[in-house]
Structure P
Amino acid sequence: MKYILGIDQGTTQTTAVVVDENASFMEKNSVPLPAGFPSPGWVEQDPFDILRTVKEAVAPLLDKYEITAVGFDNQGETFVVWDNETGEPLTPAIVWQDKRGVEVCEAVATQMDPDALRRKTGLILDSYFSAPKFRYAWEHDSNLKNAIEEGRARFGTTETWTIWNLSHRRLHITDPSTASRTLLFDVNRLDWDDDLLSLFGATRTILPRIVPSAGYAGDLEFGSGKPLPLHALLVDQQAALFGQACFQPGEMKCSFGTGSFLLMNIGREMRLSNNGLLTTMAWHWKGQTSYALDGGIFVTGAAVQWLADSLGFLPDPAASAEFALQSKDEEVVVVPALQGLAAPHWLSDARGTIFGLSRGSLPADIVRATLEGIAFRVYEVVNAMSQDAGQAPPHLKVDGGPSGNPYLMQFIADLLNMEVRVAAAREATAVGIAQLAAHSALGVTLKDLASSWQSEAVYRPGINEVERHRRLAKWKRALDAVKFYHGAPTS
């Protein structure tokens, strides 16, 4: 039996999985990844912690399985800059949630045509992406700026940094899906863009080589003495799209974790959204190119964690479904914008807001309203994708820890008026990148992967149209109030 290793280097943990030669899940191991918050709005990680968690997640699996090939997915926009000569980081890992690039976005906004930027990158000018944070870093650190000017600096997202270390500093690579999250990449030409490099102060010297999302890219060494061939690279959300077998245009998934991220496969042609969504590379290798509509919700699972850790309303996030059922006050509404409102609103300075409190309001009411606020945000993105696609998807596939919350999943099904299918492989991201490596290294077909997809649970809509409109109207009033408070146009 041949086995494939999939590594999901995520924001809160690194997870490694093994699938067999039929791409069936065998085992997983996860290691938590800490983060620091040195200033308001800043989120950082230690690059060596990232490397350590990858090694620790992989080690026990290598002891049990004879690995044939490796797939590696990453956080996306999180990046590190390091010294190519010494191997020492020149920056922390600056996480996708970090807001330090906001002032850069404001400064360069007058220097570019936003429509031209969207046509070139599929993205908008926002600190979510790597380039604004990168420019902020070198503008405020003369040592980093000198290293860039001297050609010593190397830039990479978390997989690039880790692969460089695990390949004895031979491989400085990324794939098109990851490059498309930087604001430095032309998704039409599949290459770094010189105008954007100039705008954000990057050079081709510091950037990784772009290799296909699938195919042999080089060997990695984890200390076991045997080099392992690397066969797949993707951003985490694109890996989940693959793991959810969304291979055909119109197929959609939502991955729940710290945030929630929805992707819809739109096929081989780059197409822009008319409804506040992004366009991104899904994957690209010989004979296979897919783009995707992308709608990110930055805080979902993190909002429930906040209820437990910061407010003490829950013993742990897993108890939220039970607490929600105890709620007696339906007038409480929560807009969980704890790190702004991303797609389709893009209101970065929005704050989380609670409406409808009374003397009788209880923690259970706020817990329920928070879960429902997450569901409303998912509804907004799915609705935007349906409008762009010209039709609603037949169902929504979901994965990640919060997909095990029955209250949340049922509320989403009710709002969308469609089935919500929870993937049996809850670790769809890690399994997806392992399956892509199996496709590349062992020839497992996309047809076989699609036919083997299974659901763990299916939630069907259980309310009528009148109730659905009532719920959505109440949410719209709350959302318009948040927008009005922040001076944004209301709908």
Structure Q
Amino acid sequence: MTLLDTLIGIAGRDNVLTGADAAPYLTDWRKRYTGSALAVVRSNSTDDLARVVRACVAARTPMLPQGGNTGLVGGSTPDAGGRTVVISLQRMNRIRALDSFNGTVTVEAGCVLARLHEVAREHGRLFPLSLAAEGSATIGGNLSTNAGGTQVLRYGNARDLALGLEVVLPSGEVWNGLRGLRKDNTGYDLKQLFIGAEGTLGVITAATLKLYPLPRAQMTAFAALPSLDAAVRLLEIAKACAGAGLTGFEVMSAACIRRAVDELPRLRMPLPTTAPWFVLLELSDHESEAHATALLESTLSPALDAQTVLDAVVARSLAEADGMWQLREGIPEAHAKAGGNVKHDIALPVSAIAEFVATTDAVLVARFPWIAPAVFGHLGDGNLHYNMGTKTGTPIAVAFEHEAEINRIVLDAVHARGGSISAEHGVGQLKRDSLPRYKPAIELELMGAIKRTLDPLGLMNPGKVL
């Protein structure tokens, strides 16, 4: 009996895809990577998935876990060898339990993030992880890449929201660590090994996650600023005035905004695009709308007086607030529609961001006169999407032809300032070869030792991260 026959016996013929049926699972969201696979297996349960893993181990066949396939670094795309079995978790999408008093929810890895938001709201609770791809990104993928999003400033990354995991190990054994405890000091915190590991150490099949009370009020404002340094100053003012109530602080260059509005007619700009920088800030309040309004006024008024903010508009309704967030979240879609750009998902100390952008922009423009920086991101937690497009008249293909040199300039500058070359997108295959240049050798050795211990045959998502 062949491996394909065994997989059909486990998952059913309709859930083992080959040929043209498998094609949608073999190309990444950016259409940068396309691979080949022996088959795509759509698992319906943890037990079935464990049987699939054991069958692949017996046949010495590589495996690749995949959620919504919305990744940006090629982490869930197979290689071109055609031997890999892609394990899709999209059908494992059930919400197993919700405990309002404990503030937890247990969901399967294929649950779409937006669906979890809906269920949490139905129970008067908030699951705060929020990102542009939430309509298709899955919880398993969010955890495997330690996704960040727009509310990290208040609630942390996916790592901070996970209390327990269920994982199918590379041996085919199942570790059930679905505990809804805030405190558990009984040894190593094993779940942290799998969060951010991009499926290289096992397959996350379910998770117990934190829920929070819904805020009584949310206030959203859109502000125009004279410089990126002014945005950093406004962040400090907002932190001082709102404290933990500051749940979102997004920065966008005018170039990003103009591209988004030009490419996506549904978007509306709340302010003229004459300022060089814009900030979207959100306050969540557990007292009242009046209290939230007062906090926002105490943030914006001194900033306007000091010309730290040139102009600002406050959303007067949920629809207006949603429109502001759509403008921010539409930036990646707009850039993809325009042909893409050379992307960098970097993390820096907030204090270093303004100087980094000014200096690195100057170096890049001097070297490539046609380059057009497009910068946006989560300023509140130091995460920038520092992307490089081209000026009008220069095809975007020119930027991709020089991608290696652009990357070296940008990532060397990030490293020199104590930053990280990947803040929330992961390493995948896009940044795998850059990791040894920027990661201390001892860290790589420790990572390799963990990989060899858990996956001695090297079958779990090979060629990614390490």
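A few comments on the model shown:
- Answer label among P, Q for the case where distance in nm of label points 7 Å out along Cα→Cβ at positions 114 and 154, calculated from the coordinates, equals 2.2: Q
- Structure (P, Q) behind the derived value 4.2 of distance in nm of label points 7 Å out along Cα→Cβ at positions 218 and 250: P
- Here percent of Cα pairs over 16 Å apart, for residues 170-209 alone is compared for structures P, Q. The highest value is that of Q.
- Each of the structures P, Q was assessed by Cα Rg over 2.2 N^0.38 Å; the largest value belongs to Q.
- If you line up P, Q by mean projected area of the Cα convex hull in nm², for residues 26-193 alone, the top spot, with the largest value, goes to P.
- Structure from which 0.60 was derived, FRET efficiency 1/(1 + (r/R0)^6) of positions 202 and 450 (r between Cβ atoms, R0 = 41 Å, to 0.05), options P, Q: P
Values quoted throughout were computed directly from the atomic coordinates according to the rules given, and no laboratory measurement underlies them. Because the structure is predicted, anything quoted here is derived from the model rather than measured. Cβ atoms are built from the backbone, for glycine too; each structure is taken alone.
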